[in-house]
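Visitor: Structures follow.
Values quoted throughout were computed directly from the atomic coordinates according to the rules given, and no laboratory measurement underlies them. These numbers come from a predicted model, not from an experiment. Cβ atoms are built from the backbone, for glycine too; each structure is taken alone.
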Structure P
Amino acid sequence: MLGAPNQNYAKTMMLLGAGELGKEVVIEAQRLGIETVAVDRYEGAPAMQVAHRFDVIDMLNGEQLRTVIEKEKPDYIVPEIEAIATDTLQELENEGYNVIPTAYATQLTMDREGIRRLASEKLELPTAKYEFANSLDELKEAVAAIGTPCVIKPIMSSSGKGQSLCRTEAEIENSWQEALSSGRGNSTRVIVEEFIHFDSEITLLTVRSSTGTYYCPPIGHQQQGGDYIQSWQPHAMSEEHIRQAEEIAKKVTDEIGGYGVFGVELFITSEGVYFSEVSPRPHDTGMVTLVTQDLSEFALHVRAILGLPIEDVHLVTAGASHAVKSSVESDNYYITGVENALTVPHTQVRLFGKPDAKAGRRMAVILSRGENVETACRQAEKAALEISIESI
């Protein structure tokens, strides 16, 4: 039963991870009368600014995680980041707590090894060739086996951090250091992937709900250093490639189980569609759906979590998003150029309100709609160039 927040009959949703994606989930949950609690490792995170309550804990500390969950007793536990004490989540789920989509999903997708082995070995989906390494010497052997160029990543990181393209044997040590410096947790394990010569890379947002599985129109995206910089919807694809993409997405999400939005990342090549990764939550490239769809990925996620019906996914306009990143390190910063960015037609600016700026950290997003994707992308890029992060 849904109800007004702060009433005895209201359902409670706890977000583990309170970034900009979690902020949109909180807003959508509150629209349906859900009481919200945002949890993260630092105070002032974006979702904390709109949630009814918040807590600051070490997300990898199982004891702290259990304490905050037992205190709040949420009806829905919604992980929004990878770096969480997943063993504790599994224990809590076994005790009756509802983890979205499941504790298994969170544990499986927390590191790239689990999901890659599931996709290629169990589900036999087309993927890039891969090897794992625990040391620099093992990495050199793995690169020799895969060949160059190849992609080297920590097995656990967020937003592409620690990922590098290794073109020659001389670059292996730099890639190793990059992976170690940006990976989460204490792991020194990395994955080496064959470089796929793709025509495009997409996110297929897949919604598992009480009324069935639905797919948002494909979202194309561009990455820099393994992190998304721009996305657009719809991405032009052949009917055969769409069929293959949906088939792969359904196999993966059915295996993971649970309700909610899954961000399935795929490579589109002349030889077919390859599986890359999956996130059991809304995807950063999917922020574009805030202007393109009648129900954004965040609205769809909340509806699915709550077991509410979803009729279909409707695209209402072509659109694009463009990330705005900081080039400065500062806990006292300001943002300029918003007024100029807003002179670009059919364009919105969303500032995340993060408490400090770090080089490369996403601080805002530009959202533009247009008569076609090309127009929307030009508008979003033009507006993004007007925004600047300055240290005081």
Structure Q
Amino acid sequence: MASVVAGAALLFGAHAANAKEIFKVGVIASYTGAFATWGSQFQNAIEAYQALHGKTVKGPKGEEIEVQFVYRDAASAGADKAKQLMEELVLREKVRMIAGFELSHHAIAVAEIATQAKVPVLIMNASTASITRGSPYYVRVSNTLPQWGAALGKWSAENGIKRVYTIVSDYAAGIDTETAFHKAFKAAGGEIIGSARTPLSETNFSAYLERALQAKPDALYMFQPGGAPSISFVKAYVERGLKQAGIKLLGQSEFAELYLPNFPDDIVGTISALHYTETNKLPENAEMRAQLSKLFGAKGVTDIASVGAWDGVNLIYTALREVGASADGLTLIKAMTGKQLKSPRGPILIDPEERDIVQNIYIRRIEKVDGKLQNIDIATVEMMKDPWKLENPAKK
């Protein structure tokens, strides 16, 4: 009997040693409502990355770690919804990490939960500059709005645009990019002749655009969350006659490749600043785009949500190889910071002090290429840190 028990124990021990460890990641993003595209874009990129690179990664001791993703719909709702989903994922699903977040107020809302639960939060989009200061458990792989606003403001003033009217969505991200654009544009010699802020989910912009038209600026600078609000804004810009009046349009992620089929050719010449241009020739970009197309066909179009999720999974895998699945939250965070990665967008660095992204920002112009609207890079700001953090250093 003793030999049987001993044999069983040895067999069980061998099985346990060879068993895969499970590392669960909860993804909070919108699959319904005004920002519904974000959830599917995140999930498609995650699935494409795992289809190409596998669902398992070897830890520091050679152990097999299976990375599982659990998805929850934030439904384009308020901050309370994000907190509810975070609590459910941590308490019921026992996830070891949370990822996603297309909207800044969703990411900001879960800071206290992340800190109390000691669960890392990997931000794949939410771009308000101050977010990563909210908890030591935050790390961001997307961008900050001041990176876009400052880059575009400076470029615009240096390239013949002297008078600008701005209209942005009235929440933290919109105010962030507005502030950065204003500061950089004025510092480079430009003049802001008017501004307005719109409700977060606004889709009727006629009155705002009429006031901009009457102000007769050289250009209109916009920020609206990608989806129904941004599409409605751009269409209204054309319909209200601003294009015909010679008022240039300046923006950011509103002009991602995903949204371009919604727009008429009137937006040719539109200038935007972004950290990812879909038409770049990098091998990492070709790989991601090919994989998404292979798995999802026409729905495999890439955008900043795709590259944020793709790089996010890459960063998770990189950290797990270094510290393993049993590492505590702060150890995982430390393993993700200081890392330099080759991304479909270009080179990226996760700042070890701020746990935030350092990357190229590209100035792009929309052109008609082979019968399709495309973003074409015309200038690059190399390895840009978040301007807001440079102006507001963390207290030691």
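Visitor: Using Rg and Dmax of the Cα atoms in Å, for residues 134-181 alone as the calculated read-out, with 13.2, 43 as its value, let me know the right label among P, Q.
Guide: Details: P: 9.8, 27; Q: 13.2, 43.
Working through the options, I get structure Q.
Visitor: Comparing FRET efficiency 1/(1 + (r/R0)^6) of positions 54 and 214 (r between Cβ atoms, R0 = 41 Å, to 0.05) across P, Q, which is largest? The partial results should precede the final answer.
Guide: Numbers: P: 0.85; Q: 0.10.
Largest one: structure P.
Visitor: P, Q: which one has helix-only ellipticity at 222 nm (-39500 (n - 2.57) for each DSSP H run of 4 or more, over all residues; to 500), as calculated, at -12500? Numbers along the way, then the final one.
Guide: Numbers: P: -8500; Q: -12500.
It traces back to Q.
Visitor: In addition: 13 is what came out when relative contact order in percent (Cα under 8 Å, 6 or more apart) was calculated for one structure; which of P, Q is it?
Guide: Working: P: 13; Q: 17.
Working through the options, I get structure P.
Visitor: Next question. Which one of P, Q has FRET efficiency 1/(1 + (r/R0)^6) of positions 246 and 262 (r between Cβ atoms, R0 = 25 Å, to 0.05), as calculated from the coordinates, equal to 0.60?
Guide: Working: P: 1.00; Q: 0.60.
The read-out was computed on structure Q.
Visitor: Oh, and also: Upon calculation of FRET efficiency 1/(1 + (r/R0)^6) of positions 230 and 294 (r between Cβ atoms, R0 = 30 Å, to 0.05) from the atomic coordinates, which of the structures P, Q produces 0.60?
Guide: Working: P: 0.85; Q: 0.60.
Only structure Q yields this read-out.
Visitor: Also, I was wondering about something else. Which of P, Q yields 28, 55, 14, 3, 0 for P(r) over Cα pairs in 20 Å bins from 0, in percent, as computed? Don't skip to the answer; put the middle values down first.
Guide: On the way: P: 27, 62, 11, 0; Q: 28, 55, 14, 3, 0.
Answer by label: Q.
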